[in-house]
Structure I
Amino acid sequence: MTDYAYASAIDTAAAIANRSVSSRELVAAAFDRIGRVDGPINAVVRTDEDAAYLAADAADAAVARGAELGPLHGVPITLKDSLQTKGLITTSGAPELVDHVPTEDAAPVRAYRDAGAVIIAKTNLPIWAGDVQSYNDVYGTTSNPFDLDRSPGGSSGGSGASLAAGFSPIEIGSDIGGSIRNPAAMCGVVGHKPSYGLCSAKGQIPGMPGSLTQADIAVVGPMARTVADAKLGLGLLAGPDDWHDHAWSVDLPSPRTTTPSDLRVAAWLDDAECPIGSEIGSMLEAIAAKLSEAGANVDTDARPDFTFAKARSTFDQLIGGALSGSWSNVEIEELASAADIQGGLGVHHAAQRHRSWLSANERRLQMRRKWKSFFENWDVCLMPVSPRAAVLHDHSEPMTARVIDVEGTTRSYTDQMAWMGIVGVVFLPSTVVPIGLNSDGLPVGIQIVGPFLEDNTCLAVAQMIEDMTDGFVPPKSCV
């Protein structure tokens, strides 16, 4: 049988449909590969072979009888363990949920399953999807396939590692502070953070199973090894949730352009408030230059009319409110009484008064309007994902006291989220696409930010960049 480990989801589905390969053969090959390769990576934390083979056999029977096939028909995939999956233990890395077996799929899982995907396994993440590394007391630590001493990122780190290791051609990530985009960049794959509210996250953990609240800023979105697969994934995930589906529908605008010569690019590639390592900076500049050489109008000085510092402080305050549900009432009261509390990722805002949140939300809306005006003159804004490539494992506590090294300079751990946070807080779509490996052999990605609900423009520019580069490059240890 042809090795489909690094085939795209689109090509794999086509091969199943034309009977070049069966879904059962692909499921068997995927389980075999996971068994051979995953040990030191630990991306896959839960499998369900019996259910996977039953689904694969049903998919093959549908092909044999000439049934109408979905775009992921028979394709074996893994899914992030924060997404409740019917009949398969889903923990979100939390010991409290070690025996939790959902009775129904989360909305994103159902979307992929309805498209014909065969779910074979769940992938690792930090507890409650709350870190840019991926480890927990239930399943242990996930390592980066490009360097086992380093993290694959988080919180969708197991998803990124699974894609990079050839276990699955497409995944679903979730993102509140960069949890799709960070692991996409760290693992050299594609990740798309949709416009806020575009894709239903109902059934994701956190909150606890049965919760109906969709947290502020938080989204779910596709991860894949190719832009085309990410675009397919978005098309499956996008649409109204079940509060609105009886009256609303989604019809996203077409890309503003699919041709570099018609493209207007703002390149915000560095900022004194969160400097980028020089090697990554040079790689980002090279992409901007390639677009310019292809005829795009590229401006490295164009900026929306507010400062990075203002956007970051607004993100810190609002994410503090969004994450406050993870604190107990006792802890919230302690935070409220500790006026001098320090901590990154908005910890000191978890106990803010609602009036303070309203003020921050108004600042967000003012920035959203400025972004809207900005995108009247520019189609996309190129931005970094993180100041550096994948970090070494560091599980010291508290998380907010950790530091990272950026070319010999000690920086705050939460600097990894800053460039992603200032985009997410204003609800904008963003696609991360790999642009190459650095001198240490670690992947580097670029963030392509577009106007609200113009996700297809982000993906179109990501396709241009993928065509100009080598795109996804498999880790040598997995080939």
Structure II
Amino acid sequence: MGIFGALTTAVTGLRAQSFALENISGNIANSQTTAFKRVDTSFEDLIPDFPISKQLAGSVIASSRATNTAQGDIQGASIGTFVAVNGEGFFIVQKPANFVDNRPVFDGVNLYTRRGDFQLDKSGFLVNGAGYYLMGIPVDSATGNLVGSVPELLQFQNDLLPAQPTTRIEYRANLASYPLTPASDKNVPQSELLDPAGFTVDPTTGGAGTVIGSDVTTFLDESVSGGAITAFDATGAPVNIQFRWAKTDAAAYGGTDTWNLFYQVDSNATGATVAWQNVGTDYMFGANGQMNPPVTNVTLTGVTVDGITIGDITLAHGSGGLTQFSDPNGNAQINLLQQNGFAAGELQTISVNDKGRVIGTYSNGRTIDLAEITLADFNGANFLKRLDGGAFAVTDESGPAIFGASGKIVAGSLEGSNTDIAEEFSKLIVTQQAYSANTRIITTGNQMIQELLNMTR
């Protein structure tokens, strides 16, 4: 081989360093590209098959070495649909094969990316800056459970969220042991109690029964407010439900501390029209201020308020939800009053939380889980095929995608490029020196050939 072999080897060195320079150039050019994975250069020696005593150093070939598993810095972002992956995993995406009537048509081939700058397009898809469409698993809005296990393209429409009628009211309160009703007078025994003789009693309900319109003034004077809540019927129409508490018996007078709860059924009732309805349960309290016996739930049957029918409602107090302790204010202190109904609502915004759930915020104030982003990983992630826009395709060497990667989704953030400018400049200097050294080999070889030719002259 000799001189000519040295020249050939130097040329392979020039090619290898040129290849390395191209990778360095690409890394630096993409130092600000979202989730870019730098490409390092690996050099491999090529040794001719000679006897041991004649072995040569050999020539060189350069190849790429991927850094797909090397994490880039996670940077905060102000857009709710931007997400980053901290740890292992890739977003599952697809890219349209073409567009028909300005709508994407997909070929069904899954691709993978760490680029998480997703935003809603006009068709309701989440698309990143490179044009890749996010995939995930839909969530049942009623139960919060995943619908299926295979990721699909996520598309969110502006359909109305159906109304949900109120079927349950959570109600917890403390009732003052001595209610300061307008009619109460501590100098007058039993003046704080509801006097059934003071208004018309509906005998079909038992207890204090119902309150008719002509007796509302007396009823209000002998009871305390129990709060109010807006409930909803099946169409989402709001209904204001008013509650009032009336103490009907007291241990101080030889009986048992007993309360009745009423809700208003007609705010404009007059004459014999029913205005307030007793829920039909005696709430009795012991000396320790706790209910005895406990009442955890009460069913309000066929609730109708101001002509709007809601239906049956469960009034849930829970364990120890109602108490009777001394209160100088003499009223009912409401600790919890909430219901499970809501009006229909229109989708307004989409965001992603740190659990990887896509959250929809509706005009009725509801926030609903719409989908869950699925992460995929690979046994040979560094053997994925690189595509434009920071995407990767499966290869035989990478192995198939494995759903459920261990990486964590970071909401409102983006992963930066894993290129280190200082490191690339260091490699650039080394590459330049190696390239120059190879040119010196060619120059020296040429001089030696010239000397050889001069011998014949």
Structure III
Amino acid sequence: MKNFNMKKLLKSEHIGRIIIFIASFLLIYMIISVYFVNHYFFNTVINGVDVSLKAHDDVNNIIRSYIKDYELQLIERNGEKEEIIGQDIEMLYNEKNNISKINKMQNSYKWISSLLKEQDYYVDELFLYNEDNLENKINELSCLNKNIIEPKNVSFRHSNGSYEVVKEVYGNKIYTDKLKDAIKISILQGKTKLDLDESLCYENPKYTLTSDKSMKTKELLNKYVGAKINYIFGNENEILDENIINEWLSVDDKLDVVLNEKAVSEYVKNLSKKYDTVGIAREIKASTNKIVEVKGGFYGWKINWDAETKALLENIKLGELLQKEPIYTQKALSRDEDDIGNTYVEINITRQHLWFYKDGKLITQGDVVTGDPNKGNSTNLGVYMLNYKEEGSILNGPNYESKVTYWMPFNGNIGIHDASWRYSFGGDIYKRNGTHGCVNAPLYLAKTIFDNIEDGTPIICYEE
């Protein structure tokens, strides 16, 4: 029974201590709460002025003192600093704008929350300043009156067969309107420091070394210059590689790779100028053992500019390594010096004679009648090619219709054909009774040519 009473006593004492602790805590809490009826909470800041634990009646003087010594420090790039001094802009405390409403917002019984949370308040128009003075001070700032270094995105430099990324330039160009707004807001909020970088007052490059787009652009540039095209022109070739391709590449302000299509087209056109042979002057050893120069005509190699330009652009974009011929609109039979080869028809206008060689062997020859020069119908000089051959044709023209057995056009409606209405060929017949431009041949000669010639065979028309 005695032990039971002891336990009960101890328990009563323990409960008593708890009650005393709680009562003491509540008493202290209430005393502090009473204190905060006329004082600001811990961590209380009004428009940048720290009024923590200050009596309400003392705050006006505290703010006046703050304004008297106010300076806004501008933290600029490269560690440079400038100040805007409150007195220079006639900065004042607007006492008509009563801050007592903040007192009411701070319920004294909730003071404990201020130990853990900042009590940051902003009151509109608490501070006044001379706008003209501020405008003048801003315009006088060194950061707005120095040589402007424009911001630049990362760039790319070609060296030793590949591209490397060149670091961006941040420069010192300021958004003037953003700076003015940031300064005004800082002053009204009573802030003493303004970091121009953090406030985004500088115009910055859009793409930097760490941008994902920078690495993708570099990879694409290297893919393009990795292309190598070996153009084959008979025994000659032209190699297109990174030494030329890199000159066609650029990067725009969005970091997109631009392949200069005009430059690619010019490259193809230069290939065409160098290797096309249509209409060029050719020195040909005639069957009379004379060297004659033949110009004009449609025969020869001709690159298709548009198609080859499109193909080359695609080759570069795919970074291809290949050997190829360009795309041609027309091909000759050979890439020898005169590109005619050893199968051709030779027509000597002066001698009114024709020779037909196949694989270097004379197949047939004979006199012919060509276009009448006195009627403006001379057979055009130059190197042409057989368009096609047709057996049994009717040729129509102004005031004539002729039936021929072997028709072999090589220049539009001009061609070689038999002429059953003629009884003689050669000599000067063409000067008084020539053709409308065609080459009339005896039946045997036309037939032998027809039986042995193929489409595309060169046909050479020349005068001595």
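A short reminder: the numbers here are calculations on the coordinates, not readings from a lab. Quick caveat, the model's predicted, so the values are computed rather than measured.
Observations
- Value 10, calculated as relative contact order in percent (Cα under 8 Å, 6 or more apart), assigned to which of I, II, III: III
- Test item: mean projected area of the Cα convex hull in nm², for residues 213-276 alone calculated as 5.5, pick one of I, II, III: II
- Read-out semi-axes √(5λ) of the Cα gyration tensor in Å, computed value 32, 26, 22, structure in I, II, III: I
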